[in-house]
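Down below are the structures I want you to see.
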Structure P
Amino acid sequence: MKPLPVATIVETLSYRAKSTPDGVAYAFDSEPLSYGQLHADVERIARGLIHADLHRGDRCAVLLPTGLQFVRAFYAVQAAGAIPLAINPELLPPFLLNRLEAAQCRFAVVPQSRREAFSPHKSISFQTIEDLMLSPFGRASLPKPEPDEGALLAATSGTSGEHRTALLLHRNLMASVRSSAERLLVGPDDVLVNWAPLYHGLGLMRFLLGGLYFGCPVHLVAPTLLNLRRWLETMGRVRATITGAPDFGFRMAAELVNPDGLDLHSLRYAMNSGEPIRLTTIEKFEQKFGVPGVIRPGYGLSEANGVSNLAPGEPLRTDAAGNVSCGRAADGLRLEIVNEADQPQPPGVAGEIRLSGEQVFAGYCDDDKATREKLRDGWLYTGDIGCLDADGHLYIQGRKRALIKRAGAMIVPRDIEEPAEQIAQVLVAGAIGVDRSSLGIEDLVVVVEAAADSIGSETGRNAIIRAVSASILESRGLSPNEVLIVPPGTIPRTPNGKLRHEELKRMYLNGNLHQVH
C-alpha cells in the first residue's frame, strides 16, 4: 500500500471516514463498525469528554475490555487532544488506582458495571461511554493534534519490578504503523483477526492502530483461553489473512483446540511477539492446523513497538542456542548490539540491544532520571540482550538484569527454562542465579510449576526433578544446583505474562516460595 497523506492517528481516522465511510473498520462478535460510524461516535464521545473538563494534553485511562467500546473510547481520547493509557481492566481496583495515580491520569473511561468500584475519587474523574454518548455538544469544535503531541501512554510490563509509563508521540505511532504496512506487505484484500489484548502492545499497535492505517477490516476476539477456538473459527469464517498473539496464545491453541472443522488456509501471516518465542510453539501450531510457514516472530517493547519482524516468505532461522530469529529491523530504524562500553559488537556476539529512529518513544512520564538512563546520545537502550547474524537478523536472549553468572559465563534464563519446560509435567519454569559465595559466581536455581496430578507423591516429585536436571544437562551442558517444585501460579509474571525474574529471586531469598518439593 502507498503511504497515506496523514500525520496523526486522528487524521488517519478522518481520512478513512471520508474515503471509505461504509467500509468495515472493526467487528466484534459479528457486530461490524464502519469507518463513518466510528468517526461520528468518536467525535461525539470526544465532545463529551471535553464537556466533562478533559483538557488538551491531559492523561486519560481506558479501562475497557476488548470490544467496540474500547475502540470508540481510545480514539475519542485522542480526538479530544488528550493522551490515552490502556490498562488491563480485569486488574483489582487498588492496583489500577495506583497505576492511574502514578501516571497522573485525571480521567478514566470505565464500564458502566464497574463505575461504582472506582468512584467517588478525589483526583480522577471516572466516565462511561453511555454517559459520554449523551453529550449535547454535537457541533462543538475539536482540537487537531500535531505530530509532536502525545498520542499514547504505554504502561511498561515491569519485568524487573519497576512500573513506568512511556510517552509516545503521534509521529512515533505513525512511523510504527507505516513500517508495519511495509514489512507485512499489506494489501487491500487483507483481513485481520486479533486475539491479543488491546491494552497489549501487539494488539494495540499492530491491530487497532495498524488496522486503521491499513484500511483493512479488523475482527476482534476477546483474549481469553475460553475463546481460543472462537479465535480460530473467526479466522476461517472471515477468511483472515493476518492474525497475531503472544507465544502463549499460539501455544495454548496448539495444546487445547481440536483442529476438526477448522480451516485456516487463508492465513498468510501470523505475528508472534510480546514475550519469549519458542520454536516448539511455532512447530506445534503450524503442524496441528496445517499452516506451514505462517507464524513469524517479531520483537518490540513499550518504548518502541514493531522493532523487527520476520517478513512474509522468509524462512525461520535459529541460532546455535535455538533462539528464533525475529527478523531484520524495521525500515528507518537503526539497531545495534553493544557491550558494556557501548561498543558495537560483530555478528554472533551477544550484547545489549539499542535503537535509534522515529519509532522510539519521547521519554517516561514524570521520571527524568529513568528517561536519561534509557535514552542516551540519541539511542534507546532496551535492557534486552540479543545478537545479530551476518544478514542482520535479530535473536533475543533475555533481559540484561536477569542474566545468571556461572563459571565466568553469562547464562540467559531462557536457555535453562526451555529444556526444563520440555518435561511433560512442567507447566512453566523460571531460572535465577543466587550468589552464595560473594565471588560473583551464582548457583543455578530452577523453579518449576508442575501439574497438580503429577506431584501427589514423593516418587513423582523426585522423578520430575531428575527429568528437569537431565534435560538441562543434555541440552545446555549445565547441572542446576537446585530444582524447586512449586504450585501452579506461584512464579510471578507481569500483566502481559512475562516472567519477573528479579521478583522470583526476591521470593526465593526471602523464603516466600511455598515449594512443594
Structure Q
Amino acid sequence: MKKLFTLLFIFFCISSANAQMSEIEIDSLVKLTLKTFDVPGIAVAVVKDGKVVHAKGYGIRSLITKAPVDVNTLFGIASNSKAFTSTGLAMMVDEGKLKWDDKVTDYIPEFKMYDPYVTESFTVRDLLTHRSGLGLGSGDLMFFPDGSTFTKQEMIYNLRFLKKVSDFRTKFDYDNNLYIIAGEVLAKVSGMCWEDFVEKRIMKPIGFVASKASYNRIPKKYKNVIDAHAPADGKVIMIPHDWSPVANAAGGILSNLTDLTKWVIIQMNDGKYDNNKILFSKEVHDEMWNPQTIIPTAPGGAYNTHFSAYGLGWFLADVKGYKQVSHIGGLAGTVTQITLLPELKLGIIVLTNQQQGAAFSAITNSIKDSYLGYQNRGWVKKYKDRVAAGNAEAKTITDKLFADITARQKNNTVKLTDSLFTGNYHDKWFGDIIISAKNTGLFFQSLKSPRLNGPVLPYKANTFIVKWTDRSFDADAFLIFSQDKNGKADGIKMESISPLTDFSFDFQDLDFKRK
C-alpha cells in the first residue's frame, strides 16, 4: 500500500506539473483579457517539449482597419529584442572575435561615461547587464516617445552627460542606451550593421519568414502588421509607430508567433536547430542565462520566488522551484512578454497591441500555472484590481492638481510676466527646448523630439505644469523654474506628476539652462 501510495503521489506530481490548458480554456482566457483591459488584439503561443502546442491570434490588429490578428501578424517586440543583441555578441564570442570582458573602448574609442574610471573599466558584459550606475531609463528621451532626430553618434556622445545614481556595478537599474552601444559593438566586430546581422545571421538560419529588425524594413506590400494603441483621456486610440531606428538594438524588432516559436525552441535547445545545426554554443548560452546582476526580491510571492537576477539579455528567477528565463518589452502602444521554463521545456509568448502590461501578465501567469500545478488563481481579476487601484491613485493626484490650477486661474491669484519665463533653454544631452508665449499662455516645444510639446500652466510660485498635446503620453510633468536676482528664469528642472508615468520619460535627468 505504501509503495502504491508513493507511485500515485509521483504520478500526481508529474501530471500536475505537466497539465496543459486546453485550447478552449486559452481562448476563453484571452477573450476575457481583451475585454477586461481594452486591448484590440493579442497573439498567444505555447511551446512544449520542442513543439508548438498552441498558436493563435485574437481580436483585431487595428481599430482603424479592423483586420484580424493571426499567427503571422507582426508586433513590435520591443525589449525582447535585447536577447537578439546578446545572442549576436555570443556568436562573436564563439567565433573568437570578442570576449565578454573586452573593454568597450577597444571597439568604440569615443565611448565615454560619467567618470573616467567607469569609462576605462566598462566591458561588453557591462553593456548588457543594467549595472552601469545610471538611473532607471536614463537618457531614454533621446529616442522615446517619438522618432526623435538624435543620431546614434549624438547618443553615444551624450552618454557622458548622464549622471550616476549609484556606484558602478553595485545596483540594477534598467537601461536602454547601453544596448544601443552593444549593437554598435556587434556591428564593429561582425562587419555588418546590427539590423543586417540580426536578419542574416540569426533570423534567416533558423527559419524566420516575416520578421524584420526594424519597422522601416517591413515591405510596403506586407500589411499584416499591428497598429499601436494607447489610452488617451479615458479612451483607447490608435497612435503612430514612432520608434527611432537608432535604438533598434534595444527594442526595434518586429516579429510574429510563427517566427518567435522557432526562437523559443532554439533557446531551450541550447542553440541547436534543424537536426543539430548550431547557431550558438551551449557554453555561451549558459553564460547568457547565468545571473550577472542581482535584482532585490522579496522572498515568496505568487511563485515562492527566492532569487531574481539579470543575465545577458534575459531576466532570471526561480518560480516554484524551477528556473524561469523571461523578458518583457514595451513600446508606445504595444507590450510583449516571452517566458521560458527550460526544465519543463515550456515557452509562452504573448504579444499585444495596447500598452497595458497587465494583459500579458494575466495570460502568461494563467498558462504557466496550469503547468506548475496551481488551480485557477484568477489572474485577470487580480490584475484588473491592481490596475484599477493604480489608476485611481493617479487620478486622485492629477485631478487635485488640475483642480487647483483651475481654481487659481478663476480667482486670478496667479500673476506672471511671460517675458520672465519665455526663451530658449538647453540641456547637455537632450538639447534645446523653447518656452514661448502664445495667445493661450506659455507653450513648451522640444526641438529634438518634436512631439514633446504642450501648453504650460502656472501652478505654484515658480512651479508650472506642462500638459502634453499628445494625450496618449500620460506623462504630464512639473516644470520647476529657477530664477536670477531680477526674477527672470535661468533654468528648468522637471518631474513626472503621475506615479504611472513610464520610466522612459526620464524628466528627472534633465537640467535646462537658459541659452
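Observations on the model:
- Which entry (P, Q) yields the derived value 11 for relative contact order in percent (Cα under 8 Å, 6 or more apart): P
- Test item: distance in nm of label points 7 Å out along Cα→Cβ at positions 173 and 365 calculated as 2.8, pick one of P, Q: Q
- Ranking P, Q by FRET efficiency 1/(1 + (r/R0)^6) of positions 197 and 301 (r between Cβ atoms, R0 = 35 Å, to 0.05), the structure that comes out highest: P
- When mean projected area of the Cα convex hull in nm² is computed across structures P, Q, the figure 27.0 traces back to Q.
- Structures compared: P, Q; top value of mean count of other Cβ atoms within 10 Å over residues 29-36, i.e. the largest, recorded for Q.
- Taking Rg/Rh (Cα atoms, Kirkwood Rh), for residues 93-140 alone as the criterion, the top-ranked structure out of P, Q is P, with the highest value.
Readers should treat all values here as calculations from the given coordinates under stated rules, not as data from a laboratory. Computed from a predicted model, the values in this text were never measured in an experiment. Cβ atoms are built from the backbone, for glycine too; each structure is taken alone.
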